[in-house]
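Values in this text are rule-based calculations from the coordinates and carry no lab data. As the structure is a prediction and not an experimental result, all values here were calculated from the model. Cβ atoms are built from the backbone, for glycine too; each structure is taken alone.
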Structure I
Amino acid sequence: MTREVAAGPPMVGISGYSHVAIDVDDIGAARHFYCDLLGFSELDRPDFGFPGAWLRVGDLQLHLSEIEKMPERTSGFPHFALYVPTEEFDETMQALRDSGVRFLGQPSSRVDFGRVTVLAAFVVDPAGNTIELTDVGPL
């Protein structure tokens, strides 16, 4: 018996991200980093039986779950990216440097999508998670 396969992409209703969830090993240090340095605000969070926080910046949500020890990373480059408007990029980088945020290299520019020059910098939160700061906004 031959099974027919529908042509084209599946019909699903995904239109964007709801939130990104990451692990941290010190919820207090994470709150300071994301709220005090990056400007997130805290949202009410249900009691899941383990420490964490739900944060918001603009239309984005970041959910933090506290774990005892961060895992060793041996390959890949897991990260998420936050949008910084071009006209605020240099000032934001300087403010983060002044606050002692750890950068992975210097901010730089590159060509994305084969045609658009963008600014990008990679920073590390207190738990070791990598965050890209870029002037590429939502598509």
Structure II
Amino acid sequence: MTAALYHAALVDRAKAAFGKGRLDQPTTTITLDNPLCGDRVTLDIVMADGRVERIGHQVRGCLLCEAAAATIAEACQHQSPATVRALIPAIQAMMRDGAAAPADWPALEIFAPVHGSKSRRDCVLLPFTALERVLDQAA
């Protein structure tokens, strides 16, 4: 099970760390914790012209959490809040129901094996929950 969860594409995404680090003068910031595993995610967002201009993140957590935050930072730049919000139910359906990654979000496919490990799903979902809340604050 561990090899399936931590496959090369997922490890590479976490190591690439797209968006890693805090942003100067974010529009809004949120920090969320998962008390069960100890993961902590801070997301900074900069909004400009009605779009998500940039996302930065600081993660104290596992590789799954780091890969999810990097995916968010990469996939959501220059997107409308509505487009970004569509990402959230897609990843939730993947984690909870084993749904396929949507065609318009192929980057989510790397998380498909996590569905089979109930204890690790929240590690992937924590950054997406933070994304939803940071968008709520920025609205």
Structure III
Amino acid sequence: MDRLIEFVSHHPYLITLFLALVAAFILTEMQRNARGISPQELTQLVNSRQARIVDLRHAQEFRDGHITDSENVPYSQFNDKAVALAKAGKPVILVCGLGQVSGLAAKSLKLAGSHETYRLTGGISAWRQAGLPLVR
């Protein structure tokens, strides 16, 4: 503990930078507007609550492999369809390549009136890493 105090007192710029990065990370996560879920939780939501899976990747990436029963709405066209998705009344799970774009789309969906929005943490890459099947 004494060494920690000594380190903090000798490196105030590093500590300040570290705290700023932690705060930035927390703010970024809070702005995503959707709860991140694992591939297993995605499967449970679809089976128990008939959640809709929306794949935000480009059409070619979607054709190369996607989650069963997911619908392709490229992110560039997502804002046009957000209102219709929000009005459907079912939970919406957003999927992208790595899990980054889905957070942005979730914000649009929330503004459109959706109350239950989820994003697949890690995107389709996490789905593949879990060894789960993709439809081509």
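Structure values in brief
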quantity	calculated
Value -17000, calculated as helix-only ellipticity at 222 nm (-39500 (n - 2.57) for each DSSP H run of 4 or more, over all residues; to 500), assigned to which of I, II, III	III
Which of I, II, III yields 1.0 [distance in nm of label points 7 Å out along Cα→Cβ at positions 28 and 84, calculated]	II
Which of I, II, III leads on mean count of other Cβ atoms within 10 Å over residues 12-19, largest value	II
Read-out semi-axes √(5λ) of the Cα gyration tensor in Å, computed value 35, 18, 14, structure in I, II, III	III
